[in-house]
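What follows is calculated from the coordinates using simple rules that are stated; it is not laboratory data. If you're wondering where the values come from, they're calculated on a predicted model, not measured in any experiment. Cβ atoms are built from the backbone, for glycine too; each structure is taken alone.
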Structure P
Amino acid sequence: MKNAPNYLNPEIPSGLKRVTIPIVEATAESLAGYGHIVSDTDEVEIEIVRWPAQGHREVDPDSGDEGGTTEGLFICEWKGDILYGSNSAVSGHYILGYGTEPKKADEHHTRDPKTLLVWHANYHPDGGQCFFPETKKPFVVPLALPGDDISPEDFVCFHFSGHEGLYIHPNVWHEGALGIRGEQRFFDKQGAVHARISVDFPREFKCLLEVSLKQFNPD
């Protein structure tokens, strides 16, 4: 049986290659297939995917999609070289990324990160997810289109100004909404079943995804 990722102690090996993923401005056009821009959380409808049938008999049409949604506060915070995250909607606590080689990461400084190294991503087959910034600061979200035969090169990092949020369709690969410095808070709403299918880049591909933050955090 596969174990769930250890989000607070991922034990990332040293010397992994880095796969640089492009940064794209988030627009209605660039997000097509991944999700869409959110201007008002009251207008967001979370897609809930009906429970799949196990054989030739179909799931009754008035059942299988009644789990509803859950919502809470998603917080990400840079502590030195480590980007931590928490999601009260699903009681999650994570290391989301690093600003340097993970084995050399130091929490005890206040320098802005120049790079973001991502070790993990997942998707939710049961429903969509919305991130909306409560602190109006820029953020980024790595995304890839659905499909279990994923590769690191399939990911694109979308940049948001901080004045609008993101809705992600079910089955779209993602990490959280990631701040580029300091602490950032987001309203989070997602399917309550919270099925999660993960990719662990160090163990599956012997790499980390790399996003340059130099344009956002110049010297």
Structure Q
Amino acid sequence: MLASELLSRTILPLGPKDPLSRALDLMDEFHVPMLPVVAKGRLAGILKEEAALNSNNPAATVDQVMDRVELPYVRGSQHVYDVLKLMADRDLAVVPVLDLGGRYLGAVNGTEAVQAMARVVNADVPGSVVVLEMARNDYSLQQLARIVEEEGARVLSMYCSDLPESMRMEVTLKINRDDISGILQAFDRFQFTVRTTFQPSRMEEDMRQRYDALMRIMKI
């Protein structure tokens, strides 16, 4: 999913000569703490809510308090991963998007970017999550996928993270099945360490058992 596909339909840019009062009204309307400033079709600055509120001049315009240097942006052809990385690195709620010629295309809202990322990793698709731990040298995506597929299931998404101060790593798999008991047994046969699982069926059963226990206690 590309940045150009994530452009917000609601967030509008500011003009350099817009009054700060209008800028604050728009931030309140869009529920964002910053907005891009565009002049002649190009990104001219970033106005942060804090800077607008701290202005002592009630008649000040956007260009008098906006940031002009090291302006954050992504190209329209960049992936949603790049958008989220920039948001995390710079603590941004909104990211301007430019084309290859530097023309302003629009902006990505952080909330919408997270929703898009959830679709990329199939977070909204029913299934279970398995977290494995292994030596980095033992990692093989092909092998992990084969183990899952041989049990008649499919890996919907996966991500890896290195464990600090060690040569080990965690691999998180989203699998398109609620009952993964056979898959867990297969991982055990291949000597993969299962750190934790998140299975809807197990959570429902646990909640049912807790409810039944509570009812028994209330009857005492």
Structure R
Amino acid sequence: MWEHRYRKKQPNVLVGSLYTLPVTPYSVATSPQTRLLFDPEMRPLLQYLMQAPRSAAEVARQLDLPLTRASYLLLKLQQAEVALVERVDRRAGRPIKRYQVLPRWFIPYEVTAAETLDAFWWEQLRPRMAQVAVLAARQVQERAPVWGLWLSQGTADSNLEIGDETGPAQDVFAGDEPLMLTIATVRLDGPQARRLKGRLLALLNEAAQWETPGAPEYTLSLLLVRGAVA
């Protein structure tokens, strides 16, 4: 059965079942459960079962699956105790099982395939960062077909800069082209770093109000961490 935990709707306060509502239940995933929760094929099914109890027939219709396939996936989830039979209805004397998945799960990195916490973080970032790299490559290829790296003498160390056959692409990344691939290091104390984070988040919220239907989509990835990256 699910290992239920309850978190009162206050920050950083973990409480037990003796507290009064409102509480938000969640389940702590085991290693076998994590494999199913991380399976891309399962994500639409998990989302559907998190919303309300569903029968195999409802799953088949919603996800456009054969009934046998829907039943097989539900059985896998039930055997791993990711999905539980919330109730059994009867229609024309025939029992209809309705399966449900708890809408919140905590997946400790120790039950994943990652050996360290930084490897766990990288596994979450890597697919999205790979997509960002693909989008950046497509955008710069619209300006020039051939790209590479320029190595040149610097004042202290040599410089390695991305660019096309005409030279480093400083006009692309520092000019009007809406493309940024910037890693910068600044020395800030705690209040300054929090101020920077707040201003960046405020700018994102402001930009969300600019959205124009039918306009191109842009992806902005922000990572602010303490420490320097070479």
query = If we compute distance in nm of label points 7 Å out along Cα→Cβ at positions 47 and 103 for structures P, Q, R, which one ends up with the highest value?
reply = P
query = Taking relative contact order in percent (Cα under 8 Å, 6 or more apart) for each of P, Q, R, which is largest?
reply = P
Identity of the structure behind 13.7 (criterion: Kirkwood radius over Cα pairs in Å, for residues 87-134 alone, calculated), options P, Q, R = P
